[in-house]
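Down below are the structures I want you to see.
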Structure I
Amino acid sequence: MSLLHRYILSIFTRLLLLSLGAFVGIFLLVDFLEKVDDFIEHGAAPSLYILYLLNMFPIAAAQVIPLAILLAAFGTLGGLSKSNELTAMRGGGINIWRITLPLLASGLLLSIGLFFVNELLIPVNQKKIHYLLRNELRGKQEILFKRDNIWFRENGTIYHVRQSQPENNLLLGVTILEFNESFHLISRRDAPLARYTEGSWIFENLVSYRYAPDTSMIIERTRFSQKSINLAKKPEDFTETLYKAEQLGFFELRSLVEKMRNEGYNPRNYQVDMHARLAYPFTCLTMTMLGIPFALRKGRSASLAVGVTLSVAVGVVFFILQTLLTTLGYSAVVPPFVAAWSALLIFTLLAVWLLLSTRD
């Protein structure tokens with residue numbers, strides 16, 4: 001790395017940390033003011049205030065870092081322009097692409113870093129905050145898994161479990177409904193208990209009904225004191241997690257989408273969230289690309305006030321557009337991929353156009 005690049009990166013890093021600290025502070029202040037009444041109402045101990053803020057800090061940083069990067073990129077080049085350093089660099093034969101290369105590289109590295117933060121750290125913080133607000137503050141019992149009234153679907157078979165006990169390898173109140181290709185009921189099996197033993201399910205006091213596909217009339221009824229039925233699922237598969245989408249990372253959401261698709265359910269909402277987990281980190285690179293031409297076009301008139309105004313304005317427009325497209329994705333108006341990536345693509349194309357139209 002050249003001395004010039006280290007110099008530019010030092011300015012960028014300093015501005016990034018300052019702007020990130022300011023934006024995070026504002027974010028935490030606004031968020032805390034919204035919830036402070038709840039803390040006071042339940043007589044929360046001081047430690048809960050601290051724990052809440054500590055867990056909210058990474059979440060806030062992940063939310064506002066694209067804006068901080070935009071402000072830092074704008075401030076870096078704007079400061080170099082005001083001090084005539086940028087003019088001296090370009091007068092010495094250094095083109096603008098070489099000057100901005102460390103900023104673009106930083107934006108890319110920060111995008112990759114934000115992806116891993118969203119994947120490994122943010123879900124943990126979200127779960128801790130959920131537990132703190134629900135259990136520690138309101139005193140409600142935490143339920144991580146749903147064990148009652150569980151429905152699954154595999155191909156043409158639907159399973160209903162009244163209650164699951166995965167720790168005991170038991171299912172209580174099991175109903176298995178089998179349909180043909182025309183979705184006509186052809187069989188039903190009911191058992192008060194199923195036990196997982198040596199890799200197979202043993203159903204006790206199983207009652208099996210066979211139906212005529214055309215009339216849905218019972219044509220055969222059989223009772224078994226015990227009967228082994230091969231199911232692809234193990235005891236833990238009959239337990240549904242109650243974690244919300246914001247508490248899951250990209251790979252967890254992808255697994256959930258595949259599971260729901262295999263069971264015949266529509267995973268559209270989770271597909272939108274899954275693609276959004278992958279798309280959002282790249283806003284760091286896009287905001288870096290936007291900050292460069294804005295600073296170069298402003299030249300010596302670039303100031304901190306202009307940078308803050310620009311960052312907030314761009315952030316608000318991006319947030320509104322992203323929220324609108326996400327809502328359209330949830331409503332099946334646009335495909336999940338389009339809903340998650342369109343706002344980023346629009347801003348990236350705008351940044352590329354501004355960069356290419358900036359005079360060297």
Structure II
Amino acid sequence: MKICVFTGTRAEYGLLYWLLKDLQSDPYFELKLLVSGSHLSPEFGETYSQIEMDGFYIDEKVEMLLSSNSAVGTAKSIGVGVLGFTDALSRLEPDGLILLGDRFEALAAAQTALILRIPVIHLHGGEITEGAYDDSIRHAITKLSYLHATSSEEHRNRVIQLGEAPERVFNTGAIGLDHISRGKFMTLAEISKSLNFQINKDYFVVTYHPVTLADEPPEVAFLALLNALDVFENHQVILTYPNADDGGRKIISLIEEYAASRTDRIFAIPSLGHARYLSAVKHSSGVIGNSSSGIIEVPSLGVPTINVGSRQSGRLAASSVINCEPSKSAIVSAVSSAIGEGYKNATSNPYGQGNASRQIIDILKSVKFKKIKKFFDIKVN
């Protein structure tokens with residue numbers, strides 16, 4: 001089976017790592033890799049190089065990001081992506097296309113695959129993030145897809161509610177947890193050496209993405225977060241860049257300015273890479289920001305998450321996730337609670353046990369794709 005896997009961001013690639021390894025090593029599959037989005041952008045660290053260093057061959061690279069910070073630029077980038085993906089997928093002719101999540105880059109790939117009659121296998125459907133237009137994109141990709149691997153039973157039920165037949169929807173758990181069950185963690189000394197930054201205090205890992213739907217101006221909210229970090233002057237901070245959503249480039253300039261004025265305490269980097277990111281989180285005092293990783297993966301590492309603002313509103317979360325408003329006082333209060341003596345680790349992670357990749361492999365080997373996908377009606381008494 002010729003399976004094409006799409007990745008458009010560093011975070012999505014990190015989640016897909018073990019599935020790519022398993023597809024690569026299984027003689028049943030011919031793996032094709034389609035890389036696009038921020039992976040190819042110097043602004044966001046040209047993270048396609050990490051994919052190649054991990055031992056994967058990139059079959060197609062599709063440039064799609066405009067150098068823009070606006071919603072208009074993002075919408076036009078989707079159009080550029082469709083043009084590029086049409087040529088790439090026509091050349092690859094895969095039997096199926098694997099997509100993860102809710103990004104606009106993935107939406108462009110999914111709609112292209114639909115028209116080219118390439119079945120889409122969607123991971124992480126059925127979730128809710130009310131503060132971003134990613135929420136609508138995720139549900140749209142669900143309807144463009146044939147096969148689904150969700151991160152919880154609640155999410156599986158929601159995909160079925162969207163009209164997808166139960167026999168095509170599987171609860172495999174979150175694929176990012178495979179890193180925690182199968183990966184190797186770096187020591188603190190190894191992390192310091194790899195970053196060329198001496199970590200000699202307790203520290204936080206911080207990632208903040210633009211909120212694209214709710215009334216949460218990126219610059220205002222992120223400045224509140226930075227001001228809150230200054231209260232914890234005995235903690236160092238590892239700051240990673242945001243994604244390529246509109247408003248993200250303004251956050252990058254704020255990160256660079258903030259880090260440059262506090263070089264002994266603050267380290268900024270476009271991307272840690274998923275393995276190094278999880279290692280840094282494992283040794284940290286907490287994760288601060290609004291990344292989905294703070295909700296899905298971090299609880300399994302026994303580290304608190306301070307989830308700032310509305311971007312992840314509605315998402316299923318463990319007890320170790322502390323939600324707060326995007327104001328300095330609220331963030332300071334939440335961080336103080338997280339590092340205080342009263343903090344308790346999550347009793348369990350609702351996103352699974354870290355064996356999603358092998359389940360997906362088994363599902364792919366058993367499925368028979370059909371040209372027509374019937375809508376599944378839920379009977380109401």
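All of the numbers you see were taken from the coordinates with simple rules; none came from a lab. Computed from a predicted structure; not experimentally measured. Cβ atoms are built from the backbone, for glycine too; each structure is taken alone.
helix-only ellipticity at 222 nm (-39500 (n - 2.57) for each DSSP H run of 4 or more, over all residues; to 500) computed as -19500: which structure among I, II? Before the final figure, lay out each step's value.
Numbers: I: -19500; II: -12000.
Source structure: I.
When Cα extents along the principal axes in Å, for residues 275-338 alone is computed for each of I, II, which one produces 31, 24, 18? It would help to have the intermediate numbers written out before the result.
Details: I: 47, 18, 15; II: 31, 24, 18.
Considering all the candidates, the number was obtained from II.
So if we calculate distance in nm of label points 7 Å out along Cα→Cβ at positions 107 and 131 for every structure here (I, II), which label has the highest result? Present the calculation step by step, with values, prior to reporting the outcome.
Values: I: 3.9; II: 1.9.
The maximum falls on structure I.
Of the structures labelled I, II, which one yields -0.29, -0.49, -1.06 when log10 I(q)/I(0) by the Debye sum over Cα atoms at q = 0.07, 0.09, 0.13 Å⁻¹ is computed from its coordinates?
Details: I: -0.48, -0.69, -1.06; II: -0.29, -0.49, -1.06.
Of the structures listed, the value fits II.
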